[in-house]
Structure 1
Amino acid sequence: MDGQRMAGGLKMPDPYIEIGEVLRPHGVMGLVKVRPDTEDAERFLALDHVFVQAEGRYVRQPVSEIAVHGDGYVYLRLNGAETRDEAEKQRGRFLYVDRANARKLPEGEWFICDLKGCEVRDTLGTHLGVLTDVLSPGANHVFVVKTGKGNMLVAAMKFVIVSVDVEQKLIVLDEKRLPEVAVYE
């Protein structure tokens, strides 16, 4: 169930939050290039470990030699890798932190992993679809909502979002403002 447990009919948030993906080795000394899934890649600098999925469970792995470059990517040593071959084995792995050590979000912000899978309705109660992704192309995030007509892209602006309830897995959008910010792919 996408890493979520059921409790009383509701999906409970996964105890781990995805923070990035290992793209490839970087150099020959065991470092990897990571695409961060955060607005502030500098957060990686405070980490001494991450979790990776292996055989259906999360495994703690140390990280060191963390650097954030101007290109927006993070470079680090994962699990003590010392060679390019060892780093290559990390390619494609997703990196996680546990919720207990995750950054605390201010009111009105949510982790993308908690938004994915939410039903999206408008203020009239009409089911629009299910949120499948959140893009960050520039000034605003963009919700990707899978609908019966294909994907609808919605600029995630405060004047459009009426409410978000990640426990109930429901996002409500203002049906009057939706035509201003929504397009179909």
Structure 2
Amino acid sequence: MTLSAEELQKLENSIRNIPDFPKAGIIFKDITTLLADKEAFGLLMNHLAKRYGSYNLTHVAGIDARGFIFGAALAQMLGVGFVPIRKKGKLPYTTVSEKYALEYGFDEVEIHIDAFSGVENPNVLLIDDLIATGGTAYAAANLIDKVGANCVEACFIMGLNFLDGHAKLSNVTTVYTVIGVN
């Protein structure tokens, strides 16, 4: 399932560029305008539902916080469960965590230890809005594995092609990006 050039352009046009945010030289890709555009958001979510409808998924896991938006909506459309992967200290029950490197220092994400309990051979789609260097997504895919599930693919609305995130994450799961940004 691929998008037509016209559909892809519709999605790209629905994302606002914010120059010099959060610091000079960065062009921030603001998805709030895509979310507010019911036609663009519907196009995106229907595309993802068609793509993943035959994957035999049991869950969609979304990365804190924008991955929650796409992940929860997609999980509902597919009739599967949704699992949040959150920053350290945000989940209320027993968790498993994974550290990852930042430009300066480390950060950590967590998942509930029983996120996929009661499901035999859980198949999980990992989703987020953007893949850049891939550190958070790599840690999230490892968490899915740590708690006994199979991360069948990682999906991103946008991918920064000039960074190495896609290649890094490809070492642990298949990666799909709807919009590539050069």
- Message: For mean count of other Cβ atoms within 10 Å over residues 64-71, which structure out of 1, 2 has the highest calculated value?
- Response: 2
- Item | Among 1, 2, structure where helix-only ellipticity at 222 nm (-39500 (n - 2.57) for each DSSP H run of 4 or more, over all residues; to 500) as derived comes to -1000 | 1
- Work out which structure the value 119 belongs to, where volume of the Cα convex hull per residue in Å³ was derived from one of 1, 2. 2
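Just so you know, all these numbers are worked out from the coordinates, no wet-lab data involved. All values reported here derive from a predicted model rather than from experimental measurement. Cβ atoms are built from the backbone, for glycine too; each structure is taken alone.
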